[in-house]
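Structures follow.
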Structure 1
Amino acid sequence: MEPLRLQKYLSDCGVCSRRKAEELIVRGEIFVNGSPCTILGTKIDPKKDKVEYKSKVVSPRKNHTYLMLNKPRGVTCTLSDHHAEETIVSLLPKIPHLYPVGRLDKDSEGLILVTTDGTFAQKIMHPKYTCEKEYLVICVGDVTPRHLETMQQGITIRDEDTGIEKIAHIKSGTITKKETGRTYLTIILQEGQKRQIRRMFKNLDFTVQYLKRVRIGNVKLGTLGKGLCRKLTSQEIASLTLMHR
């Protein structure tokens with residue numbers, strides 16, 4: 001096995017995502033050959049170097065777990081949050097190093113992928129792989145095709161964490177139904193920013209009343225009950241893996 005960046009090795013072993021691994025490294029929580037490693041980009045030889053986290057040796061997993069979860073509204077999409085009333089942990093089987101692929105905000109519901117495979121997760125989350133995500137949206141107000149065209153061309157939104165302004169786009173949008181005071185839509189993203197759909201509509205003076213993710217790549221939520229999870233089929237795993245090689 002060739003030398004690997006420490007954060008990638010931790011992710012591949014199912015400890016956490018690469019981003020989280022970088023945080024652990026900077027905080028000095030990862031030990032390599034008995035000493036804390038705090039330098040991002042450090043490479044290790046899995047055959048020679050001993051990597052530890054929480055006093056346990058980190059080693060590659062032979063079999064990974066791949067699940068889909070239908071996250072209910074009101075549940076926080078994280079494994080640990082002292083301020084959250086409920087996190088997705090309460091809905092998942094007790095499998096070590098299981099973590100969500102990306103996020104879905106507390107006020108939204110629908111499809112979340114959960115896995116122990118860090119490389120798989122990274123490819124679905126990374127913008128360069130442009131993995132499609134489809135949402136059902138209900139907006140307060142009269143959304144028109146022109147509004148959707150504006151969203152496809154790009155809207156400037158401010159990052160809620162850093163304050164940096166970024167351009168956000170949707171790949172496509174379709175109005176599926178209208179009733180008094182509300183518009184029903186299907187929205188497809190290729191790369192998502194935090195609460196992107198809600199913030200883009202807010203920029204256009206609309207309020208998102210309901211948001212549900214129903215598809216990631218070729219994997220569809222289908223009829224899976226709210227709050228339930230199931231294993232991905234081999235065909236579903238293959239479709240995501242092949243799509244992002």
Structure 2
Amino acid sequence: MARSLKLGLVGTGRMGRALEAVAGDRGHQIAVKWDGKAASEPSRAALTQLDGALEFTHADVAAELCRCLLDCGVPVVSGTTGWQARLEQVQAVARERRVGFLWAPNFSLGMQIMFHLAEQAAAAFSALDGYTPYLVEYHHERKEDAPSGTARRLAGQVLEVTPGRSRWGTPPSNGPLPDDLMPVAWVRAGTIPGTHQLGWDGPAESLELIHRVRDRAVFAQGALRAMEWLVRREGPHTLDEMLDVRG
């Protein structure tokens with residue numbers, strides 16, 4: 001077990017509640033809870049006392065919240081999706097401040113293995129004719145981004161090595177699937193924690209990689225393990241580095 005950490009929890013939604021529950025089980029203290037709004041921002045003195053912060057808020061505020069924490073010298077693990085266009089800016093701040101920062105679209109450790117398998121499968125199918133890649137993801141009805149950040153990463157991995165497929169998205173409502181399009185679909189319903197189904201369909205067979213989350217605690221456990229790993233490091237990092245899945 002890692003040493004006990006004094007942590008900040010930025011975001012008080014479903015994921016925030018799961019993190020608070022799992023943090024205690026792993027021997028950590030949630031010393032600061034912040035909903036991410038300016039009106040409730042903790043003092044700089046309170047933030048600088050933290051060993052690290054877990055940021056799970058909203059895409060429109062995530063970048064500024066992460067910058068604020070990094071400016072206070074607080075290592076940050078961030079799991080908010082939908083703001084990847086500003087990610088490099090925040091990583092540059094972490095590098096300049098020499099403060100640990102790790103962002104991931106999905107903190108399920110099983111999903112990290114699926115990313116690795118998806119790369120291998122896509123590379124193998126790239127040498128074969130007649131197989132169409134596709135992706136379907138399912139999440140709860142309150143999820144704000146669609147498709148999920150995880151789905152975007154999986155689709156990007158496939159497109160990188162699939163000849164003739166240059167874009168992903170929903171198929172047209174009329175007419176055949178364009179030759180250059182990888183079909184990606186999403187469902188928002190009920191309280192589904194998250195399912196990602198990546199497949200390749202050919203004339204007489206298909207292959208599917210499916211990852212299903214049964215309990216949101218799996219994301220909290222992964223994020224806290226990432227925090228335990230990150231506090232000993234400087235600058236931007238990834239879950240791939242933590243798990244060393246690329247060899």
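Here, each number is a calculation from the coordinates, and none is a lab measurement. Fair warning: this is a prediction, and the values are worked out from it, not measured in the lab. Cβ atoms are built from the backbone, for glycine too; each structure is taken alone.
A value of 0.70 for FRET efficiency 1/(1 + (r/R0)^6) of positions 43 and 59 (r between Cβ atoms, R0 = 30 Å, to 0.05), calculated from one of 1, 2, originates in structure 2. Largest in distance in nm of label points 7 Å out along Cα→Cβ at positions 131 and 203 among the labelled structures 1, 2 is structure 1. Quick check: 17.8 is what I get for mean count of other Cβ atoms within 10 Å over residues 155-162, calculated from one of 1, 2. Which structure matches? The value was obtained from structure 2. Which structure, out of 1, 2, was helix-only ellipticity at 222 nm (-39500 (n - 2.57) for each DSSP H run of 4 or more, over all residues; to 500) calculated from, if the result is -5500? Attributed to the structure labelled 1.
Tell me which of 1, 2 gives 0.55 when you compute FRET efficiency 1/(1 + (r/R0)^6) of positions 27 and 219 (r between Cβ atoms, R0 = 35 Å, to 0.05). Structure 1 accounts for this read-out.
Starting from the value 1.5: which structure in 1, 2 was distance in nm of label points 7 Å out along Cα→Cβ at positions 51 and 107 calculated from? It traces back to 2.
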